[in-house]
Structure P
Amino acid sequence: MIFLNREDAGRKLALLLKERIKEPKNFLILAIPRGGVPVAGEVSRELGMPLSVVVVRKLGIPWNEEAAFGSIDPNGNVYLDEETVNYLGLGKGTIHEVKEREYAELKRREEIFVPEGYPNMQGKRVIVIDDGIATGYTAIAAGQFARSKGAIEVWLAVPVCPSNIGNKVKSTFDKVFCFHKAETPSFAVGMFYQDFHQLTDDEVLDLLKNSGNGTGDLT
């Protein structure tokens, strides 16, 4: 399975969700920027659900930042892959340095994407959407943040994921939807897209504006 681009992936994911959601009221979609926004934009349009973002950051291994050893959420909570941390021998100083750098970037993006604050999640069913998951730690951070804001249910929906998606991911969410579960020993989200270019902040803002929902306190 190869998606043409994130929009194509979003349309396919929307069809999967439409089959599972009989009553689309009281839902809120939270996209993980940047890559999750065009995917979520298509789902938002197809299902008629409001769209915003949740800014989380992966904690990348210093010598290979594409690979994560954990993530951080907007509250500053850190979610570590202890197995990876121990295997690589990452010390507290290294973890703290990466955390501080990524938290600063998280706050910078919040000022751009959610300048008026996050939407009201109290009593809502929240669907966290990204363009795919590998370790799933950014998704975990997003899901836990939504719960801290009062969501009554938190779902995860992605176009692609490894077939052996971890129990920690499953236990974070009430439901997990993955359009394509990949059976491959070497997994990277970008492998499943013809166009997987890095989005700019301006592209994300345009997508959010064109969704008709914008950002901020959606009630």
Structure Q
Amino acid sequence: MKKYISTLKRTKLFAGIGEEEIASMLNCLNASVKNYSKKEYVFRQGEYIRDLLLLAEGRLIIQKEDYWGNLSILNEICVGEMFGEAYAAPDSGALLNDVIAAEDSTVLFFDIEKILSLCPSACPYHTRLIKALFYTISEKNRKLVQKLGLMSQRTTREKLLSYLSDEAKKQNSSSFTISFNRQQMADFLSVDRSAMSNELCKMRDEGMLDFHKNKFTLFEEQKI
């Protein structure tokens, strides 16, 4: 667990808390660690979460599979991001989605009750942690609103332009790399992969963008 303290220090959840203080808090929070291989399930739909989780290494994908086996990628979790907080509250119900390791990953588990309850000494670091938890949840809600805006686009082209525009802004560059492969990208946008690939080729031929594998370049600002 100690090897991940420097990683925790760089997360928004532990922002402003020194490494020594984080180390002393790990026992207080009943912290534990678990490793997952690529494509291994971290959680399955219907399971219950009673911890706050934070990704220390790798990358995770949150996906939903319908009755017929069709997949939709709802979100991805990158190093330093937390997840599971929506299900950690009492009577929050079972998981509605699957969480899968997109690559070999390491997940840290924290007792949510320990986080929300002030320790006997009422240390300022614990209070700061609770505030950071609130701010982090607020930011995740903002991202959900952004995803909702993306999914509200009607056509495959509109979804692609909206998604690629957001990625360019996030990475502050007209040339950027996305973490999804083509199938994952189609699942994230809830579009047919072949139709999406055809649309990308059309936009490339029209001089709107260029791409090679998961690297994209936008040539000019587009109106969606």
* Can you say which of P, Q returns 1.01 when Rg/Rh (Cα atoms, Kirkwood Rh) is computed? -> Q
* 1.3 is what came out when distance in nm of label points 7 Å out along Cα→Cβ at positions 23 and 175 was calculated for one structure; which of P, Q is it? -> P
* **Per volume of the Cα convex hull per residue in Å³, for residues 159-206 alone, the highest-valued of structures P, Q** => P
* **Test item: relative contact order in percent (Cα under 8 Å, 6 or more apart) calculated as 27, pick one of P, Q** => P
* Asked: Hey, distance in nm of label points 7 Å out along Cα→Cβ at positions 39 and 199 derived from one of P, Q reads 1.1; which structure?
  -> P
* Asked: Comparing mean count of other Cβ atoms within 10 Å over residues 103-110 across structures P, Q, which is largest?
  -> Q
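Here, each number is a calculation from the coordinates, and none is a lab measurement. Everything numeric here is computed off the predicted structure, so don't read it as measured data. Cβ atoms are built from the backbone, for glycine too; each structure is taken alone.
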